[in-house]
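Peer 1: In what follows, structures are represented as C-alpha cells.
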Structure I
Amino acid sequence: MMGRGKVSLGLAILLGSTSLGGQAASAAEASQEVAGTLADGTSVQAITLKAANGVSARILTYGATLQTLKAPGRDGAIADVVLGYDNLAGYVDHPNYFGVTVGRYANRIAGGAFALDGKSYRLPLNDKTNSLHGGGKGFDKQVWKVVSVKSGPVASVVLSHVSPDGDSGYPGSLATTVTYSLDEAGALTIAFEAKTDKPTIVNLTNHAIFNLAGEGVPQGAMGQLLTIPASAYTPVDDKLIPTGELRQVAGSVFDFRAPRPVADGLRDGRDPQIVAGRGYDHNFALDKGVTARPELAARLEDAASGRVLEVLSTEPGVQFYSGNFLDGTLVGKQGHLYRMGDGIALEPQKFPDAPNHPTFVSARVDPGKPYRHTMIYRLSVAR
C-alpha cells in the first residue's frame, strides 16, 4: 500500500501478525465450474481463486457472492471463515445476504424514499418501513455475467450486471462490474465500478459474515478481537436509521480504537443504541474518510487459531453487525445451525441513508463520473 495505507501494515506488525505468503508462489490459480441451475434454466457459475499459501475464495455468479473464503491458522489447518451455504439452493431459497454483493444501495434508506435534483423516488420496502440492500430484488439476487477468469501472479474473475433505468425504483441504467482478485500473499481484493446514464445513487459492498475460528464452530465469534479506527459512529433511531449525528465513541461501548472482544458491550442494555440494534448494527465513521487507495477499516483476530483479517477500503464508513438476527432458523454449511453471535459483518460503505442526510458523504453518481469502491480482505497469522 502507499500513502496512509502504510498505517494498516504497521498495525499488523505492531499486533504481531505475519503474512501468509512466506516464499513467493509462482502463481495464483483460477478455475470455473457450473454451480447449479435456477428454476428458469439459468446456469450459475462458480469461480475458485486459489493461492499457494492455502488461501482460496469461491465466488458464485448468483449475487456475485463470496461463497467461501478459506485460510490457514497458526497450526496450518485450513478453515472456511465466512458463513453461508454449501450449494446454490441455499442462497436462492433462504437468502440472508451471506457474502453477497449488495446494491444498488447497501444498508438502509428511510421510508424507501429519496430526492435527487428535485425529483422524488420510491423504493420497495423490505425492512419494515425501510428499503434495505436494494429493496428485496437487489444485486444479490441477480445472475452476473462472467467477463473474464484469469490465473497468474494475481488470480481474478470479473463479473458484470446491467440494472435498467427504474429497476426497483432507482433512476438511470447502471452498468456495474465486480472484480475479485486474489494475490500470492492471500489478499482478496474486491473492486466495484458502476457507470450511469442518469444522475443516481450508488453504494456497493460485500456482505460477508466472518468467523475466523471457522464458520459454525460452537463458540461463535464473540470472543474475537475487533479494532475499528473510528472516533465517531452514526447513532440510529428505533428503525435503525441514522439520526444524522456523528457521536464520539470515547467512553462508550462503541470504542474499538484499541482491540477489544466483540462481546464487550454486546449485552449492555444500559446503552439505548445497543438496545435499538439488539447488539451492534451501526455505521462507524472512519477517521481516514474517503481515500484514493484502500486503507484500514477494521481488524479482526482469533487468538486461538491465530487468524487475522484486515478489512481495507476507500469508503468513509464501515457497518459493524454482530449477527444479531441470526436466530437458529437457518441451516448453513456442513449442516451448521447459525445462531446469534456466530459471525460478524464488517461492511465498508457510504453511510446508511446518506441520500437523506446532506451532511453525510454524498452517494450521488453522475454520467461520465463512474462510481468506484475498492476493498480488501487481507488475511495473515498472528505470531
Structure II
Amino acid sequence: MNIALLFFGIASISNVSGAEKVFVEMANRFSERGATVYTIWNDSPGVVPYYPFNSQVKQVNLGFGKIKAPVSYKVLREISKGLHLNIKNRVDQYRTDKLCQAIRKQINLSKIDVMICYEFNSIMVANQLSQEKIPVVAMCHNSVEDQIASLTTLQRKEASKVTAYQVLMPSFVDKAKKFLNTDIYCIPNVVKTIPDSFVADLSLCKKIYRIIMIGRIDCHQKRPLIAIRAFLKNASRFSNWQLHFYGPITDSEYKQKIDEYIKVHDLHHQVIYEGITDMPLNVLHNADIFAFPSAYEGFGLALAEANSVGLPAVGFAAAPAVNELIEDKVTGFLATDEDDFARKLTLLMDNRALRVQMGKAAREAMKTYSPDVVWGQWEELLQKVVHKRIDE
C-alpha cells in the first residue's frame, strides 16, 4: 500500500511536541510493515525533524516556510470574522492552492492509495488533491471540543468530505458525529511496551521521592501551576518529596508566574523546573507519582507513558481523555478541583503500598494500547477505506 501522510498545521517539523512524534512514529511503523510511505509537510528548507524518520520513509518538505497570502485576502478574512460572515477563507484557500501545486510536482498521485491528514489544513489539501478518487482519512489529535467543535460551518462541511475521521477515545465518537457527516472511528495512540528494566520500582525506600510532570508550559491546556500549587499546599509535611516538571516553554508570561509563585511559596526548594528531557523513560523510571493537571487532552501521551512505566497518576475528572486513561481509584485518582488534586496527591505520598498497587494496575491497563494492537487497527481501517473506494 502507498500511503501519503500530510501535516501542514505545525510551526516546524523540528518541534518536540506529541503530534510531530506521532507523525514520525506512524510513518516509521507503516514502512516497517511493508507500506511505501510519503511524509509531506511544509517547513523552511533544510530543517531537520526532531524525531528521526527511518531511511525507507520518503520525506517531502515543500520548503516554502511561512506562506504569506496577499494582504487583501487577510483583510477580507478579518472583516468576515468580525461580521460573522459564513464565507470561504481566501487566506486558507491561497495556501492550499500553493501547497497542492507543489505536491503535484513532487508526487505522482496516481500511485497513492490513501492519504492521512493530521489537521484541518491538511484536510483542505488532501480533498483538493483527491478529487474523491483517493480515500482520505483525517485524524483528531486532541479533544473533539478543541479540534472539531471549533471548526466553522464551512470547515465542518469540508471536513465531512473525508472518507473517514479518526478520534482517540471511545467517548469522542458520538461527540464527533454531532459535527461531522462522515464515518467516525476510534483508534487510540500507541503506547510502547516498556522493558522491565525501565519500570519504576515503587516499593523502594528512598531518601528523595519524586512527583513528575511532563508537558508544555502553558496556562490553557497543560496548566502545571495547578499541580505546583496543589503540591505546595502540603509540601512542608513531606520534606523528602520533590516535584520536577519538564517541557518546552510556550507561554513565557505563564512561566514567569510559576517562577514567582515558587519563589514565594516553595520554602524548602522542593519544586524544580528541568527544561526539556530527551530521555523521558529515565525520568519516569526514577519517579513515584505522575501529576497531570491538563484541562483536556486528545489522548495524553505523557500520561500513558507514565502509566506504562508503572506510575500512578492524578488528573482531573472533567478533563476529556484524561478521565478515560486514568481509572479512578484503580490506576490513579481523578480530582474534582485543585484542593481535591492536593488531597489525592497527599493520599499517594502518604501510602507506599497504594502507589505500588495503582502503579501495577496502570502498567497493566496500557497493554490495551500496545503497538501490535493499535497498528493492526490502523491497517484494518486503511484496507477498509481503500477497498470501499475500489468497490464504488
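Where a number appears in this text, it was derived from the coordinates with a stated rule and is not lab data. Quantities reported herein were computed from a predicted structural model and do not represent experimental measurements. Cβ atoms are built from the backbone, for glycine too; each structure is taken alone.
Peer 1: Taking P(r) over Cα pairs in 20 Å bins from 0, in percent from the coordinates of each of I, II, which one would give 30, 62, 8?
Peer 2: The structure behind it is I.
Peer 1: For which of the structures I, II does the calculation of distance in nm of label points 7 Å out along Cα→Cβ at positions 70 and 358 return 5.9?
Peer 2: The read-out comes from structure II.
Peer 1: Can you spot which of I, II the value -1500 was calculated from, given it is helix-only ellipticity at 222 nm (-39500 (n - 2.57) for each DSSP H run of 4 or more, over all residues; to 500)?
Peer 2: It was calculated from structure I.
Peer 1: Which one of I, II has relative contact order in percent (Cα under 8 Å, 6 or more apart), as calculated from the coordinates, equal to 14?
Peer 2: II
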